[in-house]
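Listed below are the structures to be examined.
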Structure 1
Amino acid sequence: MKRDITVIPVNELESLVVASDNSGGIGLKDRDIVKTPYEVVSYYCFRVAIMECMAAGGIPISVVIHNFCEENSWNTIVAGVESGLTEVGLSVPITGSTESNFPLMQSALGTVVLGKRDSRFQKKEVSFPEMKLGVIGSPLVGDEVLNKEDEVLPLSLFRKLCQVEDIVILPVGSKGIWHELKVMLGDAKLLETSDIICDVDLHKSGGPSTCILAAFPPELETTIQNQAAHIYHPLKIVF
């Protein structure tokens, strides 16, 4: 399964995992499309990058911030990243840079998460139809992210799920759940000739990874359902 990350072998024992995300037009400037504090902007931008890193088996070791919002917003942006790190129980160095020479008309932010991974890491492949499928969280974008926070997958739960050996996790991005299904199963024709049953929109943008697609052995479903509660959505493929 190809993910939005880069894995760089460092030596025989470890590899470097690089994941990133960008945010534009979201912030406190007059021309921003979605108005929200920069601490919230940085939190959600960071969560995408760290989720991609951890889903690929990476252990985060550093965060890099590219700030094109405002020069005096740096501390607030760092606070948003630190909030996300607290949720996953981590404390890592944060560095970055602010564009202070030329002010932009809209807010823009980039976040890079660097992680290390055991070179022997081998994530379990999806065996379908032997494994169950589910969506945890809901695909949300724009103001929905702020107005429907109870439908967003918490980072704390995401971390717990990453620690389950037999679960395969794909964070859902702007291309939606349907795209991640094709990536996970590696067979677009299977989806085109089948009925997909799920109570969330499979084609809607997942925004800042407000949900994930998960595959797991049937015996884990009750445990996952209990942990996720109301944000667990079973997904079935009917031939």
Structure 2
Amino acid sequence: MAAADYTERITAVAERITEARDQATVHALLTEGVHALGAENAVFVSFIRDNADLSACRFMLVCEPDWCQRYLEAGCFAHDPWLAYAAHHSEPIPASTLPVLDAEGRRVIALAMENGFASAALVPAHSGAGHSRISLLCLGSTQPGFFEGEGFGRFRLGARLIAAELHDWWLARIRRELIVKARITPADLELLRHEQKGHSSKRIAAELHVSKSSINSRFQRMNMKLGVPNRRLAARLAVECGLLIS
């Protein structure tokens, strides 16, 4: 494909992702983008980084779903070196250039290679400094060495554009879920503002004239609604989704 045609096709896919109203449309566009990039398979993963831990993971697949089921059943998420790379880096790379020394990480990669990722490219997407929501577009080919070599430069730019648009679309979807499905109330936002300022449950309880246990219970219920493991991440998520001003 000529360079101009390639760029135009990738840009058109990215623009349509921005305008998409539902996940089915975005999935179809991801599939189109994957093929435009010359890949066969892809996994788009969005997750939350909390210090050394990863949590609240969401997947969009352009590959055999059985792989994802095996991945989750084996607990690969906690030991995935590709996700660990995305959590701390923004540069797209061929996966083969990432050194993996531990046995658990090698098992995760072996499972991916068995399921359409004999060669893979890792394309992280971040929201900026201080944001804990991270995404990774992982593109795969059954052909070993497909993503290595001189062609990676042109491929890298197009893949980065699609990954960024997917990341932004997913953040907007989460924002809508927080407002509509999670039913975050003004009282919830007040709690999150306190958490954002580093206030303890005791201090919040004193200011709101309720018990400390009541505040802790409210935070626990809110964490469940938001799908995060703790109140610190709940506040971060609210900031990232535009519900609180940082």
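Here, each number is a calculation from the coordinates, and none is a lab measurement. In this text the structure is predicted, and so the values were computed from the model without any measurement. Cβ atoms are built from the backbone, for glycine too; each structure is taken alone.
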Practice task
Give the label, chosen from 1, 2, of the structure having the highest value of mean count of other Cβ atoms within 10 Å over residues 73-80.
Solution key: 1
Problem - At a computed 0.15 (FRET efficiency 1/(1 + (r/R0)^6) of positions 25 and 97 (r between Cβ atoms, R0 = 25 Å, to 0.05)), which of 1, 2 - result: 2
Handout entry: Among 1, 2, structure where helix-only ellipticity at 222 nm (-39500 (n - 2.57) for each DSSP H run of 4 or more, over all residues; to 500) as derived comes to -8500
Key = 1
Handout entry: Parent structure of the calculated result 96, given that volume of the Cα convex hull per residue in Å³, for residues 161-200 alone is the read-out and 1, 2 the choices
Key = 1
Fill in the blank from the handout: Re mean projected area of the Cα convex hull in nm²: value 13.4 computed from one entry in 1, 2; matching entry is structure 1
Fill in the blank from the handout: Note: relative contact order in percent (Cα under 8 Å, 6 or more apart) at 23, derived from one of structures 1, 2, originates from structure 1
Completion exercise
Ranked by Kirkwood radius over Cα pairs in Å, for residues 89-144 alone, the structure on top of 1, 2 with the greatest value is 1
